[in-house]
1. Where is percent of Cα pairs over 17 Å apart, for residues 134-197 alone largest, in which of 1, 2?
2. When you work out distance in nm of label points 7 Å out along Cα→Cβ at positions 62 and 190 for each of the structures 1, 2, which one comes out largest?
3. State the single structure among 1, 2 that was used to calculate FRET efficiency 1/(1 + (r/R0)^6) of positions 94 and 230 (r between Cβ atoms, R0 = 35 Å, to 0.05), giving 0.40.
4. Assuming 3.2 is distance in nm of label points 7 Å out along Cα→Cβ at positions 78 and 102 as calculated from a single structure, say which of 1, 2 it is.
5. Given a computed value of 26 for relative contact order in percent (Cα under 8 Å, 6 or more apart), which structure among 1, 2 does it belong to?
6. As an exercise: mean count of other Cβ atoms within 10 Å over residues 118-125, calculated from one structure in 1, 2, equals 7.0. Which structure is it?
Structure 1
Amino acid sequence: MTKIGIIGGSGLDNPDILHGAKDVEVTTPYGHSTAPLMEGTIAGKEVAILARHGREHTIPPTHVNYRANIVALKDAGCDVILATTACGSLREEIDRGHLVILDQFIDFTRLRHLSFHDEFAPHGAVHTAMADPFDASLRALMNDTCEQMGIVHHKKGTVVTIEGSRFSTRAESNMFRMWGADVINMSVAPECILANEAGIPYAAVAMSTDYDCWKTDEAPVTWDEILEVFKGNVEKVTSLLTKVIEQMD
């Protein structure tokens, strides 16, 4: 039976969504994961939930130990990873509260560990294919489930991951739009890259919380506004993942 890893934030670390929840401390060759794994079951399926930024959201995006997080889930026996993320919209049609089932990323980070292979020897060069980084089967299941539940969503989207923790300048935001990015965040690219390198199918659902700063007919985004929209919609994302897990083999 498939064991599902979930990486997310607020709301997803609520033990009420898991039956028989227990915390499991994890140490990896890359250090500690950013939080203990919370393991239990949803609809009879084994699930391990990991809070990306720590349980109290104390770890900035640059300092998340992405390598330890992916290895922790792999060592826990997770066969797939479902991730959630808040994002800024770079498209008028992706409104606040809309979900985007990501299919591509642009990595604009600068300070992250992006590989498990700090050296190639003695086994030779390792270059991981990344043409289609998000698992097609998991994406299809997410899209189908959104339709079943009547959730407003976008079937695909390109996310640009920036270093943070600052938000974009207006020039950067417009540049990302010209590049073809649909949404922007600070975490998906390193996580997705490492999951692929580890051989774990990975899919991510992004929740639009704001319009970044490209939209000149409204004030630039603030963190407080992001939290307000996210908290107002977290139950929708949690319900989606629960329903997705119910339908997995």
Structure 2
Amino acid sequence: MGVITSQNTQHGGKVMTLGILQCDHVQAILQPEFGDYPAMFEALFQLTDEAVNIRFYPVIDGQFPQHIEECDAYICSGSKLGVNDEQPWIRQLEVFIRTLYTEGKGLVGICFGHQLIAKALGGEVERSPRGWGVGVAQSRCLLEQDWMQPKQDHIALVVCHQDQVCKLPLGSQVLVSNEFCPYSMFQVDSHFLGMQGHPEFSTQFSSAIMALRRDKIPADTINTAMTSLSKEADDKLVTLWILAFLRQTMAVN
């Protein structure tokens, strides 16, 4: 477990202690340029002017919080593995997510984390018949929430996935959607939020990932995705949304 304190100016009120449930490691060949997940999330929160205490839990290596109260709220990261893979740590994480839900603790799931929220709460995740979702995906905001400020009708985020949510948990609201991934962002009750896109991934990292996966991703899909990388991603905006959402869950609890 690691601890990093953002150096940004505090917005006001209590400094949030945010637990990152790290479900993967960046491939070693890419780490000299891009760092591992902790470096990516550190850079992400530096985009805002809000102070955040970040604690990293590499759950992929079996390191979990001993108690959910160690942090005010949590983020579950992406992973190259799938939520349906029979890995002991994935099943343990699924149980942990259900505990967070039952106890009313705030959680944001990104990509794999988004899908595991759905699976843990009774939804379903399958390999997409549309193939790989890569590059920068633009999605339409269907339902505005109070914490989605500044307001924006569309958002663009880097994506990298084959699986996606095909059945939502009961009580879910779809907030953001696109043709390729209809459930791009959904909320369950007032304290769980899932998003398929990666605000912590840069377009440069997306390009590097695709270059490494040319043997797995069809060439025409990569060509289209590379063109999409010219679009500006809304990583800062979505980070502001994430922090506002999690602060809202802290206020309720």
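1. 1
2. Comparing 1, 2 by distance in nm of label points 7 Å out along Cα→Cβ at positions 62 and 190, the maximum is at 2.
3. It traces back to 2.
4. Corresponding structure: 2.
5. Derived from 1, not from the others.
6. Source structure: 1.
Taken together, the values in this text are just the output of simple stated rules run on the coordinates, not laboratory data. Predicted, not measured: the structure shown is a model, and the values here were computed from it. Cβ atoms are built from the backbone, for glycine too; each structure is taken alone.
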